[in-house]
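Enquirer: Each structure below is given as structure tokens.
Values in this text are rule-based calculations from the coordinates and carry no lab data. Here the structure is a predicted model, which means the values were calculated and not measured. Cβ atoms are built from the backbone, for glycine too; each structure is taken alone.
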Structure I
Amino acid sequence: MIGIPVGIVYANAFEWVIHKYVLHGLGRDKTNFWSFHWHEHHKKARKHAMHDDQYRGDNVFIAILRGDQTAKTKEAVGLLAASALHLPLLPFAPFFTVTVWACAANYYRVHKKSHLDPVWAEEHLPWHVDHHMAKNQDANWCVTWPLMDWIMGTREKFVGTPAWDELKARMAAHAARVAASDDDAIAPVVTPAAAVDDTAGRAAA
């Protein structure tokens, strides 16, 4: 049973390392497989106030089988591959292994929901809203819960500040436009310069 808490902490540390050094490190290179995270996902979330329309539509497994090459499918393939790497541990550490798999599934679930429902994200995953919408997008690496960000000193709060309140009003208006339209070409949100440095958005363009 000790494998359950160990697996939860391990999965959070794994999440922190992969996000920081693979998705943002290797992913800065547009020719790298992991570039989808920085150049597609971050760009969309930055322009559309946390919304990423790539998470809409068909079930992710159907999209993978169809051969879709989107941030959604690449993220899911990465999580499946990471989960498969732990398969040899199953006979020796079943509770640990199953916990890691459950954490991977939960990662995809909450990450997807946070980019389809920013109001939910503000309440349940404010650290991930901070990651996308604050000036510094190289912080707040944890998505599911910020344990390793607290330990490593990379937790930087933005939600709940005056700058966030200003930005939130624009996000609410944008959410209404998204809900009323199936058009992917929704005009981007213009975020206040004092709240959001758009360097990452320009780099991803």
Structure II
Amino acid sequence: MLNAEFPAKHARVWKEFRATQPNAPIIAHGMNNTNHMLPLGRGLAAQKVYIRQTLDLIASATGIRPTGWSSPSVYSNGDTMQAMAAEGITYTIDQMDSDIISRLKTPDGSLILLPYPVGTVDMGQYLARMKTPADLETLWLDYVLELASEARADPTRGATTVVIGIHPFVIGTPDGAAALRRVLSRLKKADEVWLNDTEAILKAAGQK
């Protein structure tokens, strides 16, 4: 996920960061997460303008116009999904209550909803519940491996999906990096688990 104002304000950091993952999908994450967020309560048109400006700024800085969206701090309202679709967004991770990929129809087009459960986002667990990276390691493994266990028990059921949210001030620490490395190592060994990015997941699900 990328805040649109970040590349210009921190050009050197962005250049170095992007060089490590030059082909990773970019999900638009609004202008920033503090003082330039979605204009909630100001109507559909205002949100369309905000989303369009976010996409324009990211495109000018990166050469890529994102088709994925995550609202800043995941704060949205009843107008947001329609505004996304109107401005060319095709998928969002604002859905935080499911493990199933779904489609939402709006008056301005449809959106693919990728599951982004509240429980798997490190920031909320760290700030609100004082969880350590070691706690998050256990939580992530329990969450994903339980879904894998359910898949083994019923191979005919549809695939489940979970997006894991990580932030540098939580998982970018030495103990956080170590915890994430152990999580990825363990999940790679699970036959029922496929680790990949949003674009690959959408393609595999026949949504690209």
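Enquirer: Figure out for me which of the structures I, II the number 24 belongs to, where percent of Cα pairs over 30 Å apart was derived from the coordinates.
Expert: Label of the source structure: II.
Enquirer: Now, a different point. From I, II, which structure was distance in nm of label points 7 Å out along Cα→Cβ at positions 26 and 170 = 3.4 calculated on?
Expert: Label of the source structure: I.
Enquirer: Starting from the value -13500: which structure in I, II was helix-only ellipticity at 222 nm (-39500 (n - 2.57) for each DSSP H run of 4 or more, over all residues; to 500) calculated from? Could you put the intermediate results ahead of the total?
Expert: Values: I: -16000; II: -13500.
Matching structure: II.
Enquirer: Have a look at I, II and say which one yields 27 for relative contact order in percent (Cα under 8 Å, 6 or more apart), as calculated.
Expert: I
Enquirer: Rank structures I, II by Kirkwood radius over Cα pairs in Å, for residues 42-89 alone and report only the one at the top, that is, the highest. Don't jump to the answer; show the numbers that get you there.
Expert: On the way: I: 12.0; II: 10.9.
Largest calculated value belongs to I.
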